[in-house]
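S.K.: Once you scroll down, you'll see the structures, which are given as structure tokens.
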Structure I
Amino acid sequence: MQELIIKFFENSNEKLEFLKTEKQINNTLYYFNYVNYTSINKLNLIIKSLSAFINQDIKASFENGILKIEIESQTNNILYFENYINKIPKNKNYIFLGVKNNNDPYFEKLENIKSLLIGGSSGSGKSNLLHNIILSMKLFNNNINLLMIDLKGTELTRYNFLTKEKGLLQPVATNQKQALLLIIMMYNLIKNRYKIMQKKKERFSSDPAVVLIIDEYAQLFNTNKEKKIINNYISKIGAIGRACNCYLILATQHPTNENISNTIRANLQSKIALKCDNVAQSRNILNCTGAEKISKAGDAIVHIDGKQKEYIKVSFVSDSLIDRVEQINK
């Protein structure tokens, strides 16, 4: 491993001299003399590339000319989504979010979650979390309908096999025009439900739940004018949707003040923060620090309606599982 580490640094024109290795219970420590250290940014970039290459979590620190690299031992303790299917109550609007430290499934009622903000840096496990949520909605519940936006066109589009009768009200939006139309559709649905509720003198709608899921919110707009229009709709959906059984799940790997306004954050009552690059990102998601300390992809901090805090691990959803669900729904 030390030779691979040295090679990675050499490819970035950085020179290391191997000093020693220390094996511990859960990790291995590698010590190097960092001959031509240049900057923390370059060090972090090399470590991030190395971590992705070996598919293991890596920590690095540099002090007094010595570089210490900590690589966690590989384990086979993968939490598979399939292992929790029979542990979730069916047709009670429970949404599976992950696994607690005691290996119990963590799930919440959709009406308790209300609207949800999911944030985390690239590679933090955000897309896998969305798969957990979507599959739990469709496998555990018969009364939840979906509208979905995925401008990358690589994740949520996997569910285009779902028909309207199976709960996908429109094909997944993959461009900005389609996305805006779906957002307006959701807003108009909410307004129409409120009119019906007023006629029936109801405080809450008895119509089936509708959930609008947006993957990578920051890609929905290019100009400040577009951002203002979309933010206005999203704020209203988050603010008034719950009473008429309409909900919003908004995910982003760029949880900045510029992309997620204070009004939107205030109207997204529940938050899930995965691994964040810095304190500012953690605060923008959770309104507090903590997510910047997460080191593993898939680990997350959950705040449901600001009333409780949980630490969870997101279960793994394989492509083959989604393929099997598609076959069932054909």
Structure II
Amino acid sequence: MCLSHAYGTPPSPAEAANVLHRAIDIGYTMLDSAALYGFGNNETLLGNALKDRRQEYVLTSKCGMFKNAQGVREIDGRPETLRRTCEDSLRRLQTEVIDLYYLHRWDKRLPLEDQIGTLGDLVSEGKVRTIGLSEVSAATIRRAHAVHPLTAIQTEYSLWTRNAEVAVLDTCRELGIAFVAFSPIARGFLSDAPPDPAALPPKDIRLGMPRFQGNHWPHNLSLLPPVRDLAREQGCTVAQLALAWVLARGEHVVPIPGTTRVDHLEENAAASGVRLSPGTIARLDAIINPATVSGARYNDATLPEIDTEEIPA
């Protein structure tokens, strides 16, 4: 996502392509895109950069959230919209099939079963191989899985966002569904150089998130010094420590850290070699958890769009 929008200033297509090729070269095995990202530009980027390396990675994308006729972001789960989005994505990605296709957001105005049924039809037609959902509750997962088997659930998950621990992680484990953790480094917060909200460009999505605003931000920053101490003890960076914590949550958990830089890409990849003891995990859990983090993860306008079990801020 961050190669095309949402965080900071996106890199040039050439710089982004360099990041993508380096990712494949050093062993990244899944690339996560969506029609929404850059309103199609991210899929176009992947298609142009990696069309000759299509067999070297698992390709995922998403439908159900794009722009309307007025060019405004909109959640739309109508069958005709999902089908059109898929066809457009295949063209932009320059591929005949998408390995994993998510419903980016459940359109709550329409029956969930109809939206999952449409994605299931795309599987039958050979346009996508498997399907998943993003930002949904355990109950919704069970409803959808009864219509068509789900391969993955994608939800925000990190030390400072634990909503999935209410029920979703266990539900995925029970049903044999992969849990894909987005923002595992807490949107850059869990790093050696957390972002300065005052220096972010106007369109950076973090500016609209309570945890980066007002008194919430300095409080959250105060949680980092003992985390840095733990990282030094482990001989790793804060980001690697955060990723190792996510990886330790279960074999069905797959983190997808985003970046625009090769050095951060390589730093994140090295987290796979960090092993945390139960004692270290317990110390991390005591420092950063729902009771110590200040602010909701989304603002009041965005929260109604998602379907996850939310932990009160």
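S.K.: log10 I(q)/I(0) by the Debye sum over Cα atoms at q = 0.08, 0.10, 0.16 Å⁻¹ computed as -0.43, -0.64, -1.35: which structure among I, II? Please list the in-between numbers first.
M.R.: Numbers: I: -0.43, -0.64, -1.35; II: -0.34, -0.55, -1.52.
That value comes from structure I.
S.K.: Okay, next question. Assign the value 2.1, calculated as distance in nm of label points 7 Å out along Cα→Cβ at positions 67 and 195, to the correct structure from I, II. All intermediate terms of the calculation are to be shown ahead of the outcome.
M.R.: Numbers: I: 6.5; II: 2.1.
The correct label is II.
S.K.: Now for a different question. Which of I, II yields 2.8 for distance in nm of label points 7 Å out along Cα→Cβ at positions 267 and 299, as computed? Before the final figure, lay out the partial values.
M.R.: Details: I: 3.4; II: 2.8.
Among I, II, the structure yielding 2.8 for distance in nm of label points 7 Å out along Cα→Cβ at positions 267 and 299 is II.
Bear in mind that the values in this text are calculations on the coordinates, not laboratory data. Bear in mind the structure is a predicted one, so any value in this text is a computation, not a measurement. Cβ atoms are built from the backbone, for glycine too; each structure is taken alone.
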